[in-house]
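Since every read-out is calculated from the coordinates, none of them should be taken as a lab result. Keep in mind it's a predicted model, so treat the numbers as computed, not measured. Cβ atoms are built from the backbone, for glycine too; each structure is taken alone.
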Structure P
Amino acid sequence: METTKTVREQILDHAISLMMLRGYNGFSYRDLSDLVGVKTSSIHYYFPSKDDLVLEAVHAYTREVQDAVKTIDAGLPAEGKLAKFAKMFGRTLGDGDHICLCGMLAADIETLPEPVRLAVQAFFKANEACLTQIFAEGASDGTLATSATPEQAARAFFAALQGAGLASRLFRTKSRLEEVEASFKLSKQK
């Protein structure tokens, strides 16, 4: 049974989608008004300012991504966890026209209000922390190839995913993400 989303939830969903397509400066309350079918004053009721809306969108998106990360089977070897993480990240791309919300907002960093900038940084740090654990396990079980520390590998991998998301959008293909994951695996042929 599908539940109907509240106006507030619809506003957040559309705001996230628009930002994944256009960035912080690429949408307005008028755009949301048209999509949700309410007056802009109704949007201001829930989110007095665009900064309030964007901050809540980042928090909601972060919770959604972290909940998805928690579903990665802890019993998998590190290589399997890394593959699941990359596939989960790839789902955010939709049909190739979206990129990670926080990746898109990071590109707009100079125009973001301080609380949003800090929330975007927190998103990156949380994902890098998860990946650090995976790379530490991969070094221990011998399934992930890197000459860097687990922290460095995690930052490089997440940055590569973000960059691959941009390139995937540009070329309308998700193969760029698969290449990132494959570059950290040990060869099965020895």
Structure Q
Amino acid sequence: MNVYPVGHYVGERHPEGHHLVRVGQTHQSMSEAEFGVWVLAHGVAGSPEWTVEDLLALAEKAELPDARAATDKLTGIGVLVAGNEVAFAQTHRLMPLLVGLGNSELHPDRFAVGLPGLPPVAVLDESGYELWQWGHLAPSLWHTCEVRAAVADEPVSAQDHLGGVLRDLRPVLAGGCGYLDVLSRAHQRLY
């Protein structure tokens, strides 16, 4: 079962040493170990599938204490999501971070994202770049699936596009060039 981190990191608070992540209109506080688990939940570049087991294996390598307990707690407060991917897509949206750096003559089908003047933090294929660039205009990831289904050459459903959207999502998260947020109450009423 894939795991996804939710929220936008807003920094560490001193003297408590807690990390804050904004989810919707609230802040969630995390200990150092919990924050480490949340960071690892972003996944690694080149791994479109990133499961709770992958996260826990990497946490063990990094010697993070009580990673299983932290994962359970973070799932309980909504900063980690693992499970029903349709429900996840219907209740979360992608928000972009950083700047689109475009493609190159050498690789016209690959698009860089990062900060001007620095090496890119992610290089996305056309589909992933489209999600990064336009995903925030959709009220949810599920809506993105519906749009992709509507413009497909063959009749397909939004469900048929879910796997592709989630695969496109991982390099955006792993590169730190976007974050997931919960839908606003107004958007939730639409679903």
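When distance in nm of label points 7 Å out along Cα→Cβ at positions 9 and 145 is worked out for each of P, Q, structure P gives the greatest result.
So if we calculate Kirkwood radius over Cα pairs in Å for every structure here (P, Q), which label has the highest result?
P
Across the set P, Q, relative contact order in percent (Cα under 8 Å, 6 or more apart) reaches its highest value in structure Q. Taking FRET efficiency 1/(1 + (r/R0)^6) of positions 41 and 169 (r between Cβ atoms, R0 = 41 Å, to 0.05) as the criterion, the highest value among P, Q goes to Q. Given a computed value of -22500 for helix-only ellipticity at 222 nm (-39500 (n - 2.57) for each DSSP H run of 4 or more, over all residues; to 500), which structure among P, Q does it belong to? Answer for the origin of the read-out: P.
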